[in-house]
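The structures come next, written out as structure tokens.
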Structure I
Amino acid sequence: MGTSTTVKRALRLISEGALDSGSIQDLGDRLGVTRRHLSRLFSRHLGTSPKSVAQTRRLHFAKKLLDETNLTIIEIALSSGYRSVRRFNDHFKNVYGRAPNSLRKKARDKSGKETKSGFELKLAYRPPFDFEGILRFLALRAIPGVEQVDDAHTRYSRTIQVGYQPGRLTVTDNSEHRCLQVYIETDEAHQLMTVLEKVNRLFDLTADPIEIMTSFKNDKILSGLAQQNPGQRVPGCWDPFELAVRAVVGQQISVKGATTVMGRIAKEHGTETCMGLCFPLPVKLARLDPGSLPMPRQRAMAIKDMSTAVIQGKIDLSTKNTTDNLQAQLTSIKGIGPWTAQYIAMRALNDPDVFLHNDLVLLKVAKQKLKIDNDKALLKRSYSWQPWRAYAGMHLWRQASELK
């Protein structure tokens, strides 16, 4: 594994709270390196330490809650991963030279940002951002009863699990302020950071579209396609297990057909809550009768076996896993092929360099747009698009509707 890859995985784990309750040694163990080596890598690549990165993350999120909500100082400290209010106050004063309470009046004067049932927060992105494009992608795959995208492709909403409680998420775009407006209906304030991190990955907000488009400049055709859709993102997912089931269901059937089947699985095996329908957990699908699913028995067994493997820890769908490991784990299940495993890795792990070179739609587009007529040639061409091949794939996929 390359050292930069180790740092990227570490940053992702830190963003998910790995150092809120664990130590740097624990983080190193998850990455397969020693604490000392991990610290050296951070110093070499980032010029700082893992601890400093974690502290900055906590502080920035706390500042966001101070600015955008009316939560108490205690609630903000705990929601941001601080183990005590005293640590939060000390860190805030050291960085900003003032106490957190000094910003309270500003936050309390803001109306409409917080209600009894939820919170409205902002998530910034680098423009251009093709929000409509990502919603069109999600709309075709939205699970009936669980997810919704409005007809104008301006609003995404879904039922979520916030800790052990059901919640509801609504996301819209505020292009004027270069941010997404995220409305979270929940009483679980201490889970807000986790929810926003998941939204961040779902909408691929950390991407730098200018850097990605610039990397395609040496490929005239792909560069042209990218310029047609500036701000293209690679959609992540809200729940990796939900996505994995979707990918297996979608094998050898249309996107529309897979969406219908997913709706049936959610309705028959999910949980109806006061916030809406929640997709079933692995333990529920591990117990299902394969004959009850409207699909070939082998595919239904793959879902059942995959669910069991997730429960047993044989398949790790979390972002601490690597793409290669995840693909090997998934393809060990009878009925799950390489394409499905790659697709899951691309969206569940937000791997920007996964490229589905043997995808039938990509091959069809490549034949017409790139004059490439086989998967080996397409794979070879894709090497010049590294490390952003997932974005290249999205640009090619978007051309499919234009094929005659």
Structure II
Amino acid sequence: MTPDTAYAELMKFENRADPYPFFDELRKTPVARVANGIYVVTGYRELMALAHDPRVSSDSRRSTAALQPAAKARPESETNPMEAYGSARSMINSDPPDHDRARRQAMQFFGPPHSPDLIPKMEPDIQRMVNALLDKAKARGNTRIDVVDDYAYPLPVSVICNVLGVPLKDEQRFHVWVSDVFEGKDLGPEAATEEGKRRSEKARASAEAITEYMIGLVEQFAREPGEGMLSKMVNEDGPEGRMPPGEVVPNALLLLVAGHDSTVNLIAHCVLTLLRNPGSFELLRGRPELIPGAIEEVLRLQSSVQFFPSRSATADIEINGTVIPKGSPIFLMYGAANRDPGRFPNPNQFDPERRDNQHLGWASGIHTCFGGPLARLEVNIALEVFLRRVVNPRLVVDPPPYRRSMIFRGPRHLLIDIDGIRD
């Protein structure tokens, strides 16, 4: 199978549940040129080198394969003192020095050294939330639950809304918009179909809608400061100064979306992986000290973010005998590198006690996941409580139905049958 063929198959929705045979094929050429002049990087060593290479830009304006449909900028006017909402980049789509400054400006309200207690103090609330979700399922008396809808989604979306100060009552609105955006970003052959074009147009409209929604929140907090990280980003200074108003919106959107979506995928994949591997559920229930390592192993096997399509070369880059020409789009394929047999022994095997596990599930380099510590806390608590309270879970369908996105990959639903839920 040629790299072009493997890449085309990888992008088909019909292969979303198991893309890994095509990653294996692509990895035979660790750096390969495929359709539209894209260079896909699937080898672990090669990906690590490029993730830390300053000649690789993350500025989406340089790439021909930007992640999201563009939202329209709001025109400046006397009644709209905040300007350039639609033109600024979020930190994930920026390069130094802008990236570094924006990340520090946001981190001062999220973690050490300026806000060291924010995440640790959330542990009791997260415990309460996950137990309440299982209590709700128990009260219904159902012997079948959807891990995604009933458990994996409600927790992180509630947590990130609380952190940011986004009203949880608005979740039903932005959930639809986020889903539309992800459904419409199709890099496979289905994009050229009438249905694919319809999804793309719907994604564009939803991107504009969620941007307008976030602009409204930012303007509201500028008038009336409130609780949460978003209000602080709008109103408070720090060692780096105040984040420019035009940057608050794209970064707030990034934190809202990335702050829950990939965590949903990881919780669902944890349950799915344990139930696919006989004895794993019982092993972790009996030895909860293995849970943190098992979660990292699931993230290696089932990367919540399979790749990110906004990077490009700012100069000719030679890597493993291949020259990536200046200006070429680069896809760092985390899902492939995380199963590179040159880096991980028995890479397709789930080993909850794997010791050397420097995977790329949180990315690497300057764009390492901003919210990783919060996600780890959420998933650790969610899995520990699920293991302790859910009795004899069994998969109803394997593989489960997957969401359309090949970038942010996770089950749309994960149905399990259970014998009950313990108090």
Structure III
Amino acid sequence: MNNKIAWALQHMQVLNAAGEQLRKGGWLKGKKVGMALHVEAKTAALAITLANAGASVAITSCNPLTTDEEVAEALGKIEGIRCYAKRFRDTGGYYEALNKVLDIKPEIVIDDGADLIKMLHVERRELLEHVIGANEETTTGVNRLRVMEKNGVLKIPVFDVNDADMKHLFDNRYGTGQSTFDGIFSATNLLIAGKTVVVAGYGWCGRGIAMRARGLGADVIVTEINPVKAIEARMDGFRVMRMKKAIREADFVITATGCNDVVSAEHISMAKDGVVLANAGHFDVEIAKAELERMAKGKRVARANTTEYLLPDGKRVYLLADGRLVNLVAGQGHPVEIMDMSFAIQALCAERLAMQGRELKPGVYAVPREIDEMVANLKLKAMGIEIDDLSEEQRRYINSWDEGT
């Protein structure tokens, strides 16, 4: 087995335990599972877990540049798994691979960003009758699905894996926080300490990035559109201001919003010489890359995954990873132990769809609480941590309303 995959499997104790449950239950035996995720070692571990439980798996990447091709090649040689992922330099190849996954007529879909689910509803509608349901991994995808649900066009039940506590509290915060800087360090080899880092967005991903930047010695500024999150960022000790003001001070700008043109052409024109732009959001729309191309009078590859743009006024702007997910294009993605929890939820939700998916109406569903708590308890066991239990008297007290002081 590929060393990266073996290392991941060795350190994914929660997923391994979930996989044992899947094998014993037998609900995935014979099921066809179509997956669009960032294809690297941890994702390979999930695909292998599903295949070992009896599923027939087809997988490709959910983003053109986030495939580890060494892992993808090894994954495609494993019985029960077809892998179509590559580091696609054009969107044509990317969408062709998504179609190949759908060609197996999947009964269960595991998606990240909702491109596969969108394709099912727009271009491959004839396959919807085969689909029991789906899981969605990330904030961007869930947002798209909720719009589809609101507009009455979502035709399958989908588990919102992203908002499970054991996913977003750890994956989005600690995973994104660490892996974003892993990508930035790999692409630039620059120091963070003493620099000004602007973090666009203070959701769970932004929180993690801001926390890690501060830990590395940066002066951190947060930009937000949500007044509650803006107050939270300020009370967490960060400066908060509009991007127009923040970018004038920035040495690094890191976007994590899920929205487009967070760093616009106007913002770029205000930046100081040498600013580094990095995106940690799912799609490459947060930094106005096309506008940057038009503005520049020249560009060159400064380092692997670092492009230098020379502006008419002589200032230099550095764009990392072509504006795509910096933590996966330039880095290794989230730490193994983080994805262990997220992918255990994915595996258990796939089993739940196989068991009960036909009973669910189309819509976006929260991950069942018992799955969240099962993953939490498995993680505690893996960490060697024991916690207290309520006594019967304590349970009685908490569940009563007429107890005095």
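Rule-based calculations on the coordinates, nothing more; no lab input. The structure presented is a predicted model; accordingly, all values stated were derived computationally and were not measured. Cβ atoms are built from the backbone, for glycine too; each structure is taken alone.
What the table below lists for this structure:
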read-out: Structure (I, II, III) behind the derived value 1.33 of Cα Rg over 2.2 N^0.38 Å, for residues 225-360 alone; value: III
read-out: Which of I, II, III yields 0.10 [FRET efficiency 1/(1 + (r/R0)^6) of positions 25 and 273 (r between Cβ atoms, R0 = 41 Å, to 0.05), calculated]; value: III
read-out: If relative contact order in percent (Cα under 8 Å, 6 or more apart) is computed and equals 13, the structure in I, II, III; value: I
